[in-house]
Structure P
Amino acid sequence: MQLLISKLLVIFLIITTLRVAPVLANIDTESIQEIIKLKLEKQKSVVGVSIVIIENGNIEYLTFGVTEQGSKTPVTVETLFEIGSITKTFTSMALASLVTEGRVKLSDPVQQYLPKSVKIPTRNGKTITLLSLANHMSGLPRLPGNMPFGDPADPYADYTLELLYEFLNSYELTREIDAQLEYSNLAVGLLGHILELIDNKTYEQVINDRVFSPLGLASSFVDVPESHKALLSNGHDAGLNVVKHWQLPALAGAGAIKSNIKDMAQYLKANLNPQFDFIKLTHKQTTGRDKKGPKVGLAWFTSEHDKGSYLWHNGGTGGFRSFMGFDQTNNKGIVILENSANGLDSVGNAYLQGTLAQLRSDILNVKMVDEEKLARLNGEYELAPGFILTVTNQAQQLFIQATGQAMFPVTAKSDLEFVQAAVGAIVTFELNDKGEVLFLTLDQGGRKTKALKLDPKKTKKHVNKVTLTQIELDNLSGIYELSPNFAINITNENGQLIIQATAQPKIPFETLSKTEFSNAMVQARLVFELDIAGNAKSLTLFQSGQTLKGLKK
């Protein structure tokens, strides 16, 4: 679960400790331990991590770091994490439980379970079914377009059931039902609500009765009770700043569960060697039977590689990341829970694909640059007007901080080339013949953007934030087409400029001047071009090193 406009560089600064639980000798965990230790001690990209590996019946737990940045409380097997979108597999399992009881069919239309006042969208005579919600083939967008985003740090908290019904009544499908996979938090969140209506219980009661209790998961919750709140770790953004725990009152089925690694080990065991028919049903392929399309069961995705295949799902909230995957043929699986937003999917995939040694080699192949050589790179680099990358070093670690973002470390590949794998970015510095830095080049998302190093002797321009009149804001409102099939809709809502990109939710932007607006959460800046009457003619979007211009329709 992620906010929608892609982010630029976001990362972190933390000091923490390594804690490894005792392991069994027959499973090689050395590579995983070295990788996590590097991320803790040198790359400083994680706060706390909890891992379970099950292979041929043997179970190993690995715990690392602490429950909150700066704390001395170590992560243990009892520590609770938000598991994010892995919740979707629990939602589909509850659905499968109803199917095996004979109470519903996967082919049942969603409409028959909703109140009569709610009209689920249809297209060309075809209706959305329970199956098409569970396997992301409903045609519904990733998120509803009427999310208020009252608090961007807790984006689902203000989304109510009334707003969900309002969206369903007004939305028109833009693609055929069951024709194409489109990952949708909205769809599975709606499925969770339908389970509530069918069982006449809250989502937590449904999941407790149909999944938690049958599988013996005693430390998994939607709402963590007082008795367990001391075990709930705090989440951290990519910059390792503590962030809010997410609330999902209307879309709980998409990502609201919190759990610990002991319960997730039990859940992994139940999926590796399923004893219940409803678990087996969730593993059955429901899409992508052709070789080209993604293969999905009831929420579970299939990845194929040279040595076989495995089922998996990952998850993410504002301050947590999770990964779970299992290979039933080779009787092995892994769960990784992390209380920071940088993600360790690569470790889980490498374990399941048998490529941990290669991943370890790639990650540990880090060059240590002399502090003196790093210091010459320090300074400010203008990536776009008003958008600065600030480079600093602390001993032998280089950090970069983009305007409005947290400081993050980068890994040296040479004296002048640095990478940040979490955001897929490469930063390369260019020197003149005197050894002075002139530029840096950001290579990210297939685009290379050069940034000039600013002269520290020149006075920086101070930008005063201003308040615009309703008329001035209304003059900016309208639709701007940035590329084919991608447009930005600008509206004025109670004196706040609101941006909504194609198939994305509304996001408020802060006023910097009469023509310039920004949003630090998505690291984006908008600049309008006005005509002589003060009406907007075009806008330019600066984000992720990219510049997109669109004319007002």
Structure Q
Amino acid sequence: MPHNLASMHRESCLRFGPDCALRFKRFGRYQDLCWTYYRHQADGAAAGLVELGVKPGDRVSIFSENRYEWLIADHAILSTGAANVPLHAPLTAPQAAYQLGHSDARGIFVSNQAQADKVAAVLDELPQLEFMISFDAIQPPPRLKFLTWEGLKHRGWQRGLEGRAEILRREQALTGADLATIIYTSGTTGNPKGVVLTHNNLLSNALSTRDVSDVRPGDVQLSWLPYSHIYARTVDHYLTNVTGTTLALADSVDTLMTNLGEIHPMWMTAVPRFYEKVWTAVEAAPPADRAKRLKQIFGPRLRHLSSGGAPLPKHIGAAFAELGVPLYEGYGLTESSPVISFNSATSNRLGTVGRAIPGVEVKIASDGEVLSRGPHIMRGYWKNPEATAQAIVDGWLQTGDVGTLDAEGFLSITDRKKDLIITSGGKNIAPTELERLLISDPYIDQAVVYGDRRPFVTAIVVPNFAELEAESGARGWKREIVDGFITTPSIVQFYQQRIDKVMAAVSQPERVKKILILGRAFALADDELTATLKVRRRHIIDRFENQFAALYESDLPGTACAP
């Protein structure tokens, strides 16, 4: 049994040797990297880092989009005894400066000139940063010691047996309690917190997830979620390491559908937003052709799909299941490495996030908050003992999510504790449930509800623009947009009537009484979505607070309004 992530990877590479570990595109063609060469590359990079002076306990950052070098660099960092501080590729220079400075990162891997330029722009704020390594050819910034990716590996290989012996010594000295990574989580206000995860946190989570998953050696998984996020880091990267699965990298989010047709995976992980878009495309087909269309998208080898990172709308999971494609939903947080619970082929209940995985405990607090305890729980927040003490009480992680456990141990998440709406009439309302109802309507793509301390609930909805376009053409509607919102009275009335119908499923105080219709989708670039495409409700509410407030100028609900 491996005792840290580095020994785990080395053992897997020895076990699976000539089999394909990574599949990725270079110059427009797929290339395969076997397990033996995967480890050879990681050893070269690790020995090169030692030559640069990296010591156990140091922090080294990776500032890059998904690419096969990211995965090798991660294992190289871990094998030196250092910790990986991954930065989300879209971060701005000031955002990157905070995370690099706060983590005291000594070095950084960058993917290309654009990321290097961000670092160069804030270099004066980072006196502790000593070196940069680039995957692509770049013009490096001044002051930093610089190596190319190939140069780093060759420097390490030149150390020969001495370099390899040093890496093996460091790997053997690593314990499960040693720091493996600091992942910065985006908050709604202020600077993000650095989540400290150990080797045992991540390794135990990957092994327990493997034990409940239908994942086999030789399977091919298509991977596209950012490795800088804990979901893909554990469930794509480390899980495939412990199972001997081939990890095939998508070119980008934009090419995902093309890559699916090229790779034909046995399984893949994604976020609800992706499955919602797939279902929109499938639902447009005649009912008799939908199953065929869904299987055309994912290919003939698919056994199942996994969803995480945000709540999966129940109607999406039900639709996939009805068409013969199992879509299993799980649940977790960065602070829990991340998997807490997961549905699987042998234990699946639609509408829940499954049972706790082996070794993980879950219970519900008196106020409804979901608590979890086990080897997956973070050590704490980096340089933030106060926040750590608030998050972990008597060994139990306070998830901040509200949920229920049924008699058979299936967990359901109803909302974020801090997001609960309390109307001026004292009614407690879970906005996530209302948003799930709203996007169950085929004409609505995204939604955010509002109403804390207000007399009734309102919402911003983003149309399914394909459906709206077809309806507008049939009815002769012209789309009028004012300050970014659709104001055509007939369109607003049409949407309010549809919303009234879906709101019949909830009590009167919970029903959305007035709406705003946004003329565009929520966007990652506008900070309205997280890295996993989850809607950032608080940010959107703050952004459109004045428009929401205008809906309450008349306290009489029932008439749809526009700004």
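What follows draws every value from the coordinates through simple rules; no lab data is involved. Not measured: the values here are computed from a predicted model. Cβ atoms are built from the backbone, for glycine too; each structure is taken alone.
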*For helix-only ellipticity at 222 nm (-39500 (n - 2.57) for each DSSP H run of 4 or more, over all residues; to 500) computed as -10500, the structure of P, Q it came from*: Q
*Looking at structures P, Q, which one was volume of the Cα convex hull per residue in Å³, for residues 411-514 alone calculated from, given that it came out as 113?*
Q
*asked:* Between P, Q, which one scores greatest on distance in nm of label points 7 Å out along Cα→Cβ at positions 139 and 251?
replied: Q
_Entry that produces -0.21, -1.40 once log10 I(q)/I(0) by the Debye sum over Cα atoms at q = 0.10, 0.25 Å⁻¹, for residues 75-154 alone is calculated, selected from P, Q_ = Q
*Given that relative contact order in percent (Cα under 8 Å, 6 or more apart), derived from a single structure, equals 10, which label among P, Q identifies that structure?*
Q
